[in-house]
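Trainee: Right after this note come the structures.
Every number here is computed from the coordinates shown, using simple stated rules; none is lab data. From a predicted model like this one, the values you see are computed outputs, not experimental measurements. Cβ atoms are built from the backbone, for glycine too; each structure is taken alone.
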Structure P
Amino acid sequence: MPWPDDNIEGSMKLMILGTGNMALAHVRAFKAIAGVEVVAACDSVEGRAAAFAKEHGLAKSYASLEAALSAGGFDSVTNVTPDSIHSPTTLACLAAGKHVLCEKPLAENYAKAMEMTKAAEKAKRINMVNLSYRNVPALQKARELVTAGTVGEIRHVEASYRQSWLVSNAWGDWKSQPTWLWRLSEQHGSKGVLGDVGIHILDFTTFATGLEPTSLQARLKTFHKAPGDKIGEYTLDANDSAVMSVEFGNGALGVIHASRFMTGYANTLRLHIFGTLGALEIDHGQGSTTLKLCEDANVHTQAWREVQCPPTPTNFEKFVDAVRTGKNGDPDFAHATKLQKVLDACYDPAAAKGVAL
C-alpha cells in the first residue's frame, strides 16, 4: 500500500479530528514522531479547531469533516471525537481513503463496531484503536511470559480498574463540573464506568492472558448520589460499578470489575494471572508500575520477584509504522469489535443473542 491515492509523498500527513481534552495527548505524541506532519485540526464546535490549530502550529483548521475531506492534504486521521461520533466520522474517513486511529471504544455497540471493521477491511486502510494501556511495558512483558509458558496453564484471573472520583476531589468536584457529570448520565452519551474504562481492563486482561471470554455473567450498579438522582440537566443514571464473572476459552475462570467508588485509588489497574506453574501480578497506577512473578520453587514459599520491563512502542508509534509499511497494527478494529461484543452482553444479555462470545 503504504500510502493512499491522494498524491501525497514523503512524510505522513495527519489530521486531528476532534479537539477536546484527549486531543492534546494525540497532537503531542504525533508531533514527537519523526516523519509525521500534523497538518490540520477539525471540530464541529465553532472556533475550537481554529484555536487548537493556532495553539499547536497547525496549518489548517476545519469546522466540518466534510470540508476537511473535500480539501484533502492529509492521508491519515486520528479520531478523538466523542464516543457516539466515532462510527459516522470513521466511516466517512475510510470512504475517503484515509487511515484511521480511533479512540476507544470503537463504537457504541457491536453492530456499529462490526460495520466499521468491515468498512476498513473493504477500503484496505490501516485501522487501529487507541487502547492506551497497551503502552504499558509491564503488560507487554506479561504477555511475553504467558506466551512462553512461564505460568503454565492459566486457571484463574482477577482484574480491576480502580477510580474514586465520586468520593475524592483529587480531580475536581464532580457535582459541579460538566466534564464529570456527563459521564454519569446516559442521556448525555455515557455508558457508565463499564463503557468508559471497562473496555480498558477487559483489553488489559485479554491481551496479557491471550484468552477471550466465552461466557459471562455481569452486574451493573448505579448508586444514589444526589436528590432525585439529578443535578441540573444531568440525570445520574449511568452505572458506577460493574462486575463480570467470566469463563475463558481454556476453561479458566475470572473476575473483571471496575468502579468509581474504589476509595483511595485515583486511577489504578491491577491484574493477577494464576497458572499451574506460576503467577503474575501487574499493579499499574499513576506514576508507578510493577510486574511481579511467582515461579519455580517460589510457588511453595509464596515468594514473588519483581520483573524488569523494557520500553515498548506506543500505539501512536505503531500506527505510524503500520501506515508506512502497509501492515495493519494491533489493536485493530477487529479486536475492538470483539471487546464491544463482550460489553454489549454486560449491558443486556439479549444484545449478544446469536453472537458467540
Structure Q
Amino acid sequence: MEDTPEVLSNGTVIHDDIKSSFQAAYPWITINFDPLGTGLAIAKAQSGTDDMLLVHSPSQELTFMNNGYGVNRKLVAYNFFIIVGPPSDPAHIAGMTDVNQALLAIYHAAQNNSVNPANQQVLWFSRNDISGTNTKEISLWNSALTGTGVNYNQLNNTALNGAWFKDTNTGMGPTLLAATYYGPVGGYTISDTGTYYAYYDRGDINLQIVVGAQQSLLNVYSAIIDNPQNAALANTKFNASLTFVSWLVSNAGQQVIANYGKASYNQQLFNAFVPLATNQASNSTLWSWITNYAYMYYNATSSKLVIGNATGSSECPSQYQYNAGTLYQTTFDTMSVQLGLSNYAVMDTPKLLYTLPAKTTIKQTISE
C-alpha cells in the first residue's frame, strides 16, 4: 500500500498506492519508504536518518515519544493480525475464537511431536525481529502461557523446548514462506493480513487462516513525525512530513487506505480510521477496542504518556503536539458535533502550511 501500485491479472496497473496518490496532489514532495520491522524503523527515526514513522506497535511508539523523539501522532488505519497454518492443521485449531486457547493447543501438540507421525509435526515460526508483529506475538504467547511456568523467551530457547519453535529473524514475507515450505507440512505463524493476502494470491504460500479477527489480534497503524525540538532531529523535514500526515487523515488519504487491494484481492486489506473516529457510535465495541489498545494519556505524576482509555486520552495528548496547525482541530460536521468529538480533523484539502522553493524528499520508516 505504501509505494506499490496494484497490478491486475490482465496487466492493468492501478496507481492507487499512497506514494502515487500523495505525490500526484503534492508533486514537489517525494516520499521514500524504508520498510523495516518496528524496532529497526524506530532506530532509523531516532538517528534522524528518516523523517517520520508509519508503525503498528503502540508500546514501542509510547517509548519513542516518551524519550523525546516523536510528535503529532495520528492513527490512520487498522485491521487485524491473523494466525495462519498448514491446510492439514495438525494442532486442530481452525475456527477457534480464543487466541489463548489456540496457542495453548499448538504448544501442547508440539510437546507430542516425538510421538506424532512425521507428517503431523506441529511447528511455529517466529519473526523474532523486534518488529511490531513480533511484539504482538510475544504478548500473545505470554498471555496464553500464563500459569504454565513458561514464557516466550523460554519457547525461543531450543535447548529448553526442542526444535518446534523456529526463529526466522526476518520479515513477514520470508517468515510466511518458511512456514509454508519447512518440513513435511509447514507450520503456524502470526501475520498481518496485507502481506498474507499478497503472498497467498500470488500462489507463493498455501497457509490457511485458522484464527481470524478478534480483539486480541487488533492491529492499529499510526503516523508519527520526528520531533524537531530534539537536537538530533533538528534537520529532519518536519513541514513536509506534517503535510503528508495531514493528507493521510484527509478524505483523499483515507480513501486510498480503504480502497487499496480491493481490485487485486476483492476485499479490503486496511480499514480507514477517521470514519470510525468521526462516527464512533457506528461500532462502539470496535471503538472501545482501539482506544484501549492504541490511545494514550499524559500521566502528570510521572510526566509520561501511558497507553489506555482514560480521561483525556487521545491519539496524541497535547503535550506531544508541536506546531500541528489544523491537524487536531475539531470537525464541524453534524455527526462529530453530536458525538462531542474534540480532537479529530477530517480535511478534504489539507492546509498547506509552508511554501517550498524546490522539491522536498521525505524519508520515512515503515513498520512491517
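Trainee: Can you tell which of P, Q yields 19 when relative contact order in percent (Cα under 8 Å, 6 or more apart) is derived from it?
Mentor: The correct label is P.
Trainee: Let me ask something else about it. Could you figure out which one of P, Q the value 2.6 for distance in nm of label points 7 Å out along Cα→Cβ at positions 23 and 231 was computed from?
Mentor: Label of the originating structure: P.
Trainee: Now, a different point. Out of P, Q, which one gives 2.9 for distance in nm of label points 7 Å out along Cα→Cβ at positions 39 and 311 as computed from the coordinates?
Mentor: Values: P: 2.9; Q: 3.8.
Source structure: P.
Trainee: Could you tell me which structure in P, Q was used to calculate mean count of other Cβ atoms within 10 Å over residues 295-302 as 14.4?
Mentor: Among P, Q, the structure yielding 14.4 for mean count of other Cβ atoms within 10 Å over residues 295-302 is Q.
Trainee: Rg and Dmax of the Cα atoms in Å, for residues 87-286 alone computed as 18.5, 54: which structure among P, Q?
Mentor: So the calculation was done on P.
Trainee: For Cα extents along the principal axes in Å, the calculated result is 68, 58, 43, so let me know which of P, Q that is.
Mentor: Q
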